[in-house]
1. If Cα Rg over 2.2 N^0.38 Å, for residues 152-199 alone comes out at 2.56 when worked out from the coordinates, which of 1, 2 was used?
2. Comparing mean count of other Cβ atoms within 10 Å over residues 128-135 across structures 1, 2, which is largest?
3. Work out the source of -7500 here, i.e. which of 1, 2 gives that when helix-only ellipticity at 222 nm (-39500 (n - 2.57) for each DSSP H run of 4 or more, over all residues; to 500) is computed.
4. State the single structure among 1, 2 that was used to calculate percent of Cα pairs over 22 Å apart, for residues 112-255 alone, giving 35.
5. Going by mean count of other Cβ atoms within 10 Å over residues 264-271, which of structures 1, 2 comes out largest?
6. Here relative contact order in percent (Cα under 8 Å, 6 or more apart) was calculated and came to 6; which of the structures 1, 2 was it taken from?
Structure 1
Amino acid sequence: MKKFIQWVMAATLVCGSSLFTACVTDYGDNPVTPKVRIAIDKENFPDDNFRAFLLGQDYGKDGVLTEREIMNITEMDVYDMEISSLQGIEYFTALTVLDCDDNELTTLDISKNTALVKLYCSWNHLTSLDITNNVALKRLLCYDNELTSLDVSKNTALTYLDCEENKITALDVSMCTELESLTCGYNELTQLDISNLTYLEDLDCCDNYLTTLDVSSNPNLEKLECEDNQLSSLDISNNPYLWLVYCDGNQISSLDVSKNTELRYLSITRNKISGQNMDNLISSLLQYEGTSAPNFDVIDYSEGDEENVCTKTQVAAIKAKGWMPRYYNEEEDDWTEYEGSDE
């Protein structure tokens, strides 16, 4: 009996005050080991809101997570729960989907969550994000944080990446050859090489500092949003499936859309297209015979930097092509049919 009591006391010292909850031990890359029971307490899950969420789930009502329960938890949604720390997320090694959007996170350690396929961590305060261990990731949305860099060199399975509204100065996506959608606008990029992204369908790189953009290796591109950069030219002749092009707010003086037979939305405001170059652009527009005219946004004086000129004669030529020329109407805060400037 004495030996039994000594054994119990030793177990208590090693594993904590509870005799019924085993201590958590990190065995290599997997913190969850057979027969381990993890207490949903302040030590393992220090954030009150995260802990309350877990205790409110069917698997957490008894205050303990078993290995079987953990292995069955493949998705977790803690969207907008005012969580400031996800410490303890490392125990959920079977997670394939984690949505922690719109919280108060400043750090996020998912190095042990190697099964993750989808990660949503936008609208937080993250200054860094290490996803080098998450090689199974296919969708990553981390926009509206405070990231200054993002290493996706190990994430070759990515098909969807949205990292806009951060402070990223360089983004190497050369290894992400499966990408179909890339949104990296509102950052501080000075260059963007997408030559390896042959499957890319959707590119949004607006509001950066790009002086060049080569989309010639992206024949499947359907949407291109590159407004508010410093582009002086844009060649989209090798992108026949484009149906939307926004290139406003650049320094483009000429544009040819003759190869873009699917084009339905074209916005070129706040550039430097006028005279013969405007004539050439209009001439390159596909003749549209449908009942709903595609939009051609040509003028926007709201920013004070409009250098495009589109005359009444040119507006008539646009309409003859079946398109609707528009300008931004500040008074109505909307796009309105453009009548054209005087000759």
Structure 2
Amino acid sequence: MKLKTLLIFTSILFVTSLFVYMNENKRGTDLLAGSDYIKGLDVNKIQKISLSFGDNKKITLTRDLNRFVLENYKSYPASVSKVNDLIYKIASIQVREKVSSDVSKDDLINYELSDDKRKYLVELFDNDGKKTISFVVGKSHKGKGNYLFREGKNEIYLSEESLWLNSSYKDFINTVLLEVKEEDIEKLWLTSDKKLEIVKKDKEFVFEGPLDNKFKKEKAQKFAKSFSSIQFDDFYSLAEPMVQTLNFNKDIKIKLKNKLIYKISFAKEKEDHFVKLTALLDEEPRSFIIRQDDSKQELQMIEDVIKAQTEAQRINREKGPWVYKISKSVYENLAKDSTFFL
């Protein structure tokens, strides 16, 4: 091969390789590196967050007073911390580089930003119901960042880091129904095949009543540890027909040192298990007058009762309107018959 022919052939190979590389690694200016993709996001003005995924899956979080609810999942209260994490993740998206300034339909398809290929569609609405932000998350670039396209704009950007959003409604709720420390329990009432009372005396749990010698206090001690973390699998509104036919024939009352009482009611339907949770006080709610000469003990007592009243109101507001589906193991761990304590 002549030198001139070889040089021409080499040049063609170089240009072709350069074209392929540039097409695969399309880049624009570096001026936007490290910039926030969403500028000036005001959290207080977010009324609704809509997340759309493939297979027509959608999650809509709507503000209800000082919290968000899952609008398209029975308006169940969303976890405050998990919604805050989502908003922070959206607000923290940073741009690595601009990819295109003149977006075509083919670009949207190639970067998987089109309606049928997109990974996520994120939409934010303000207090007047106006859509303020809408952007699409496309495919990943070699595992480092995702392509982004904002509605009403004509640019495609590559994010600094890969963006992953939760796609299940269960990812936005707190599945812990109740957490009670053993040391906070003062008394337990059980209603199943028999009515049993368990009280704490000298730091030990013992049975109280005419049959107190029949049952083992070791079993009572073990049972008192069962309430440290009660989790549920799903939730149902009290208005749902399926829920209205359930027979809640077992219950537990847990009285705490601060006079707060949790009541857990149990039902079983074939292979499924359910609970309801309510809260009340051992004494009527009352108002307090704090005096200058009150002792620390008196002030602490007042504080504890106020906390108990607040907690009872919260439980009844957030948990009271629902029936929760629990696993078989959780049911069997809590809904004990008297034979367990023999």
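1. It was calculated from structure 2.
2. Between 1, 2, the highest calculated value is found for 1.
3. Derived from 2, not from the others.
4. Source structure for this number: 1.
5. Between 1, 2, the highest calculated value is found for 1.
6. Derived from the structure labelled 1.
Since every read-out is calculated from the coordinates, none of them should be taken as a lab result. From a predicted model like this one, the values you see are computed outputs, not experimental measurements. Cβ atoms are built from the backbone, for glycine too; each structure is taken alone.
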